[in-house]
Structure 1
Amino acid sequence: MPQDKSFIEIVDQHLASSDARLPVFNTTAMRIQQEMANEEPELRLIEKLIVSDQSLTAKVLSVSNSAFYKGLQQVSTVRNAIVRLGIHEVSNIVMLISHENNFRSKDPVVHGIMRVLWRHSVGCAMGSNWLAKQCGLHSLAHEAFFAGLLHDVGMLFILTGIDELKHTNELKLQASNALLVEAMNSLHTNHGYALMSHWNLPPKYSKIARDHHQEEFDPNNLLLVLVRLADKACCKLGIGLEEDPSMVLAATSEAEALHISEVDLARMEIMLEDSQVFEAAG
């Protein structure tokens, strides 16, 4: 590959080619997600799908018994988990566990950034879900979790592409952490949109991947607003690649659109710090 191109141009070209390896989801997790999209998801089918995957079952039980859920009794079966936590919470746990496997690399630099990005994805998923419930948008809570988890999937795709280029020695340039992050910031929204469209996910998700950093946004698109505010909360707390502790969440346009109080925003910050127990969910 010619080296007269910039690092970002080389990465961008690779991601647009048919050679780029796409992040993948556990087929069981995607089947559960499809079932959860139904108006009345079949609980026994979801239980059966989880139990059919021994590794997934073990991890679901492990997370269900984690400090985050603070249960008084040990969860010993998938059915117990569904009864105690609810089907939506269990399906969210399944998505976390299955998606986490994409955030791994044998390259120590890429792997380190992937783990930070994973923490951010978890935080944004949990934050979006919590905000939906707190703002009385219960019908959006499950979608908000999924949208928050995947909003930065373009960054994951870019890191996967860089990993491939380094492995095949097609990337001769030595890329610093700062250059990797610059490439991710420059390219992730467009590639995230394209990737989610390729997966045939509903446009509401791909548009969030594309628009979550836009200065102008539609305050009536509540799913987008939830993800944007959770994203900013994570940034304030340093859960991710950026940190801005001086950010005043209550002064943001997103907080105004959701009519959420400073007290509730402070509660969300506490929840987000607690949610980092999921950093090692997989």
Structure 2
Amino acid sequence: MLISKILNNNVVISEEDQEEVILMGRGLAFGRKVGQEIPDELIEKKYVLSENRRQLLMELPAEVMEMSDKIISFAREKLQKKLKDTAFLAMADHIHGVLLRLEDDIYLKNFLMWDIKRFFPIEFEVGQYAKQLLSAYVSKEPPDDEAAFMALTLVNAELENGDGTARDLTMMMEEIMTVVKYSLEISLDEEDIYLERFMTHLKFFCERVLTDSGHRDLEDNEMFDLLKCKYPLAYETTRKIAEFLKQTRNYQISEDEQLYLTIHLSRMKRRMTCKANTKK
């Protein structure tokens, strides 16, 4: 591929299939000029640029893009999932904004930080890694609030549909967990494996609510009827969640979703009850 613009020795802009791409690799631009070929063996990373992101790219320092690449690579490893190329630019844009604020000693309070740590622990871990990179770059120690903001940027990138935002997702999870806590009458232990599993299920469930992509009918109605009878409190909690979402989001929970929510809630209730009895 030919060099269109050199950002530094490790980052250049090129073109592939009539799309602009960012190419990264140690020393791939060293001793080269615009218009010259980049050998394939020197290209370590490639990000495709959408047309409306070109202006944004031109405003970002190459060092910020390299930092973003490290964060997205770390995130892919931790999350064990693919992230779209847009995640790279979104993170780079966010980091650039943070650096400008830190230069002026402007620190923002993230009022969702504790919810983010609770609902998205892996994304928050990535945010902490990003915070370390920022700290080394500016020789200042950003607060954990910044790690939480970067975790939100990552959660946004994970969402398949732009209609849902990380803030909406976090707030919805908090609202549903409040319903669960008071309906099941349990104290939530954040170290419990069943709670962790429920949180994972809840995250994807809320994403489906936000993107309105969760309507499916059950084929095994007998199983659902059995669960209703066997776990009445868990099912009643599911119904409360369904009513809450119908009123606040105009979202109709399918029987399929109700089935899995009831299963998770029943396991969590049983686990918490056993732990409470053990302490007596």
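Bear in mind that the values in this text are calculations on the coordinates, not laboratory data. This one's a predicted model, so the numbers in the text were calculated from it and none came from an experiment. Cβ atoms are built from the backbone, for glycine too; each structure is taken alone.
Once mean count of other Cβ atoms within 10 Å over residues 59-66 is evaluated on every structure in 1, 2, the highest one turns out to be 1.
Looking at Cα Rg over 2.2 N^0.38 Å over structures 1, 2, structure 2 comes out largest.
Between structures 1, 2, the calculation of FRET efficiency 1/(1 + (r/R0)^6) of positions 211 and 251 (r between Cβ atoms, R0 = 25 Å, to 0.05) yields its largest number for 2. Looking at relative contact order in percent (Cα under 8 Å, 6 or more apart) over structures 1, 2, structure 1 comes out largest.
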